[in-house]
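Bear in mind these aren't lab numbers, they're just calculated from the coordinates by the rules spelled out. Note that the structure is predicted; figures quoted are calculated from it, not measured. Cβ atoms are built from the backbone, for glycine too; each structure is taken alone.
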Structure P
Amino acid sequence: MNAALPPSFRVRAVLIDLDGTLVDSVQDLAAAANAMLAEYGRAALAVDTVRSYVGRGIANLVQRCFGSEPVPEGALAAFRRHYRQTNGRQAHVYPGVIEGLQAMRALGLPLACVTNKAEAFVPPLLDAMGLAGFFDLLVCGDTVPRVKPDPLPLLHACERFAVAPQEALMIGDSLNDVRAARAAGCPVICVPYGYSEGRSLQAADCDAIVPTLAAAARLLVPVHS
């Protein structure tokens, strides 16, 4: 491939992360986390601190909120209770997301949202953001037994779409997405604006870094059987 040219991806399906890729939901997550911490007499956390905890599912976020201390009994249920109230309230769709999803649909590509967020919170958030109608499949943090960076969620989506992993592009914002894609055998591109657990993504980590989902769509070459 000519290094001066942008890469292109011949694909039959696209798998897309949610938090930090499609939607900036950190304000809602931080509100729920701090409401949970208040119940246990703990100090509130800065939004940027909570941002660095996002990516490996709710149980991991709750654990990190308590640092090295054991998670109190009932804390996970408390977070879920508060997040049901805050989910979608201050979240917003990132620039270029709607245009990118529209372009991918126009190419005739099936789309899956593959997220570590628990299923109870995914459809309400997608509905609130006006994104639900774009997706043919949701693979959530409790759809299969393991979450990203394990490859199982991606492999499950590929199986449901009846495509080989190398024919399904993963789009995400973090090393969790990259590692899951590499382990599954999927090509992977990343957006630079997400959470990534406080670690910056490097071009060497993935097949491309694009500024928006709209830019990602311009790299796709659909393959239809």
Structure Q
Amino acid sequence: MKKSNDVLRKEVMEAINWEPILDSNKIEVSVQDGIVTLAGTVDNYNQKKEAEHTIKDISGVRAIIDDVRVDLSFSVIKSDKEIASAVIKALEQKWVIPNHRLKVTVQDGWVTLDGILHWNFQRKAAENAIRNLEGVRGVMDKIIIEAEINNELEKLIVEKALKRSWILDIGNIKVRVDGKTIFLSGIVSSLLQKEEAEKIAWNTTGVWQVDNKLFVEFD
């Protein structure tokens, strides 16, 4: 049975309220046909990302629009130069990230990451490394993925990888491979499953791009 907007909004608010690092009084929630819009203000960028992550596995959430703003207290406001130095140091401490391939720019607390990496997990690790840094208001990811191994992707390999995930029903997911791009289509039952399928596809050797057209549909 499809959830009403009011029921889904209540569940989203309960999930946010349950998360210790979030203040539900500061986050506004609106729901329309499974699309959840988050607004309001939080104290740091990590809270902004956590609010989004917290509601991804709620049944009925088809998409999330994150309009939450980061309103830093005066005590944690840093200059762009200070933030840039902290970002570079954080990236250097993550051995999985070839940080010499990344360019960091900061403007008004917003960090932009440019460059070329071989794996998507390296791109995710780069953002995770800086999400807790003081003074960061947001991250703009302009990183390009170019696989180090130049080989042809195979549809069967991708499908087998998706089957190994216990949260996915591969029978409802279609895979198409064209050159260095993996195309995903079909139906999943949650936004979390949609992101899980994309994450698995990105782990395929040789992939440069994942086009995720999976549709979230719930009972």
Structure R
Amino acid sequence: MNNVLAQLKDGIRKFRTEVYPEQADAFQHAASTPQTPHALVITCADSRIDAETITSSSTGDIFITRNIGNLVPAYGEMLGGVSAVIEYAVSALKVKHIVICGHSDCGAMKALLKPESLEALPTVKTWMNNAAAALSVAKSLESPEESPADKLKRLTEENVLLQMQHLRTHPSVAGAMAREELTISGWVYDIGTGQIRITEDGSRNFEVVIVEADHA
């Protein structure tokens, strides 16, 4: 444990000596003005996901909340931290967009496919009930020739779509969307390739964000 803390301290030193000096003005501005993020990103707690990095965001650009499986409990079912973040982001910070961001190789989605793996994790097992409908839909769409990787990909997408539905049940979100002050989208981030696929405007299809390298 002391080795881990030492590693973290080294990271702090690097931040203070290399990162902070180059962005000192931006940090000082952020410290002296109210935050005005333009988007809320709801993503997985997986340590391989860095929402600021994959969106090339700077300090103060995006409001972020993370949890196991990038889940959003439907309003009223499990009021807690996620619901509070959504309400604060929409009603107080006035974000203009909300992202539900899933990802490849998601441990939470793997656990949904193998529920016995959660027997020793009762709290996580209860939390994953918020994704139960996604599993039902994914199974109903299965084809005999699907590989385990295909099943995981489908479930990951269905989970993002389900959480977008849950998001719309939150009064702050529903109101802001009705006033055309807020939009939402669903993303799936591929850790290995850096590719991001997005669904928006009510579509069930996830479209790749194309960059020049994809055409090479």
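Assuming 50, 31, 19 is Cα extents along the principal axes in Å, for residues 29-116 alone as calculated from a single structure, say which of P, Q, R it is. Comparing all candidates, it corresponds to R.
Taking relative contact order in percent (Cα under 8 Å, 6 or more apart) as the quantity of interest, name the structure among P, Q, R where it is greatest. Spell out each step's value before the answer.
Numbers: P: 29; Q: 17; R: 20.
Of structures P, Q, R, the maximum of relative contact order in percent (Cα under 8 Å, 6 or more apart) occurs in P.
Given a value of 4.2 for distance in nm of label points 7 Å out along Cα→Cβ at positions 61 and 125, point me to the structure among P, Q, R it was derived from. For distance in nm of label points 7 Å out along Cα→Cβ at positions 61 and 125, the value 4.2 is produced by structure R.
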